[in-house]
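> Structures given as structure tokens follow.
Derivation of every value follows stated rules applied to the coordinates shown; laboratory data play no part. This is a predicted model, so every value here is computed, not measured.
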Structure I
Amino acid sequence: MSVTYTNIGKLTIYSVEGPKIEVVAMYNPKELSLDKSTPWTKAPNSKGNVPDLEFTSAEGRSMSFELLFDTYEIGGNVHLMFVANLVKLSMVRNPDGSEEEKRPPKVGVKWANGALPEFLGVIESVGTKYTMFLPDGTPVRATCNVKIKEASSLSFKKGS
């Protein structure tokens with residue numbers, strides 16, 4: 001029996017606020033990591049070899065994955081077509097605007113078919129490696145490592 005994957009939805013990263021920015025993966029990531037940590041601190045009055053622990057606060061999950069973008073066949077600039085918008089989702093929306101705009105936007109990650117639950121947060125990092133170029137120097141293949149930190153609400157902390 002053969003399996004057909006024609007109905008697999010593509011991963012999409014999109015802005016939840018501010019100008020609409022959407023990056024649809026050309027290929028779904030081969031791996032996706034979701035990490036959840038729970039911070040505990042050692043109580044100041046610990047005695048002996050086994051410490052007393054105190055729960056201090058909740059930490060959000062973090063998601064990381066690698067995306068491959070390839071525009072070789074059409075000769076398009078992979079940076080302009082995909083990478084630039086992905087990076088834009090990690091940049092301050094408007095440094096001179098309202099307090100709400102002095103930070104990067106909240107983003108969502110979803111699959112078109114709903115295979116995994118939607119993930120809401122902020123982009124923590126985007127690392128890009130360009131791996132193929134046309135003879136004129138146009139980048140046509142890129143790999144992007146993306147890390148997203150879960151968040152329910154966001155704010156901008158004013159400098160002192």
Structure II
Amino acid sequence: MSLDIARRAMVTVFGLGFLKPASGTWGSTPPVAMVALLLWSGAAQWVINAALGLVGVVFGVACVAFGPWAEEHHGGRDPRQVVADETAGQCLALLFVPWRLDGDGMWFNGGCLATAFIGFRFFDILKPPPARRAERLPGGWGILTDDLAAALYALVVTQVVARFVLP
């Protein structure tokens with residue numbers, strides 16, 4: 001019984017996957033909120049990247065490990081309640097942004113957070129190649145890899161905006 005609770009907590013990101021509408025959008029919010037809090041607290045760039053990497057890996061592993069259970073438990077491929085893939089993907093989209101840690105960074109950082117969030121949601125919904133093909137992988141890999149592909153697109157867009165548009 002307790003293993004099922006742990007699996008459910010991880011794949012639904014502690015219940016966010018049950019929120020409506022757009023459970024995937026809810027699943028994308030924890031990394032954005034985490035970075036905002038870290039920026040507000042004055043955390044160093046490496047701390048932000050380490051936290052994103054750790055959270056991304058934890059929820060990515062949860063997708064792969066518990067994906068088959070989630071598909072059986074919730075019925076069907078990539079059930080909407082499973083949002084650990086969105087959390088992992090959003091972490092990737094936020095990696096290596098050149099955050100401004102000075103007093104003038106609020107608008108820049110907010111713009112980068114918004115770009116990464118909106119970009120990831122856009123590409124996750126659109127699923128440009130190879131994301132659509134990645135969905136066909138079995139079990140947890142199919143749940144996770146389409147989101148990682150979308151996150152790579154969002155990462156590129158966010159880096160371009162951060163380095164060439166917002167400055």
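> With Cα Rg over 2.2 N^0.38 Å, for residues 14-101 alone computed per structure, which member of I, II shows the largest figure?
Values: I: 1.75; II: 1.17.
For this comparison of Cα Rg over 2.2 N^0.38 Å, for residues 14-101 alone, the top structure is I.
> Further, regarding this structure: With P(r) over Cα pairs in 5 Å bins from 0, in percent derived from the coordinates and found to be 1, 10, 19, 22, 19, 13, 9, 5, 2, 1, 0, which of I, II does the value describe? Intermediate results must be reported in sequence, preceding the final value.
On the way: I: 2, 8, 14, 16, 15, 13, 11, 8, 6, 4, 3, 1, 1, 0; II: 1, 10, 19, 22, 19, 13, 9, 5, 2, 1, 0.
Traced to structure II.
> To which of I, II does the computed value -23500 (helix-only ellipticity at 222 nm (-39500 (n - 2.57) for each DSSP H run of 4 or more, over all residues; to 500)) belong? The partial results should precede the final answer.
Values: I: -500; II: -23500.
Derived from II, not from the others.
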